[in-house]
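Pasting the structures here.
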Structure 1
Amino acid sequence: MEKVYLIYSTFSNKEKALEVGRALVNEKLAACVNVVPKINSVYRWKGKVEEAEETLMLAKTTGEKVKEVIERIKELHEYELP
């Protein structure tokens with residue numbers, strides 16, 4: 001059985017996470033995507049500690065598609081640093 005890789009990314013809202021997730025599945029880059037709304041994130045941005053409610057997206061893929069999935073997420077993502 002082939003290894004499954006999980007690609008983790010957060011989004012500002014559920015709709016955007018679902019949009020990106022649908023694209024990954026439709027383009028056969030991910031076998032499955034899970035979207036988990038309302039997570040709390042604490043992070044450093046531009047020298048300041050921030051907190052935000054975000055939506056988590058987990059994409060399940062194969063080792064050979066990991067780089068493609070990451071690149072596609074970067075293309076579709078709303079954040080400067082997804």
Structure 2
Amino acid sequence: MQPSVYNYLRNRPDLLHFVRMNPSWYRILSRNPEQIVLLEKTSKAFYGKTLTQKVGKLNESLSLLSMLLSMSDILNDQSYE
């Protein structure tokens with residue numbers, strides 16, 4: 001692996017961890033250092049940092065909050081009876 005690529009990975013601990021979890025990336029980056037862009041995209045998908053994944057998590061959180069609020073309303077209505 002080229003020293004510049006390794007230094008870049010050392011400055012980005014998330015990418016370094018991803019490469020250690022997926023050793024095939026050592027080979028890919030050694031042969032084609034320009035694939036670092038693809039590595040970043042792949043690691044974002046792995047860590048759930050893509051826009052669609054963030055929107056999905058937000059949607060799940062909002063639906064959970066909505067369910068909790070509706071349960072709270074039901075419990076409050078039952079306590080008044």
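Values quoted throughout were computed directly from the atomic coordinates according to the rules given, and no laboratory measurement underlies them. Here the structure is a predicted model, which means the values were calculated and not measured. Cβ atoms are built from the backbone, for glycine too; each structure is taken alone.
Consider the structures 1, 2: one of them gives 13.1, 44 for Rg and Dmax of the Cα atoms in Å as calculated from the coordinates. Say which. Computed on structure 1.
Here distance in nm of label points 7 Å out along Cα→Cβ at positions 25 and 41 was derived from just one of the structures 1, 2, and that gives 2.2; the source is 1. Of the structures labelled 1, 2, one was used to calculate relative contact order in percent (Cα under 8 Å, 6 or more apart), giving 40. Name it. The read-out was computed on structure 1. Here distance in nm of label points 7 Å out along Cα→Cβ at positions 1 and 17 is compared for structures 1, 2. The highest value is that of 1. Starting from the value -9000: which structure in 1, 2 was helix-only ellipticity at 222 nm (-39500 (n - 2.57) for each DSSP H run of 4 or more, over all residues; to 500) calculated from? The read-out comes from structure 1.
One of 1, 2 was used to calculate distance in nm of label points 7 Å out along Cα→Cβ at positions 33 and 49, giving 3.3; which? The structure behind it is 1.
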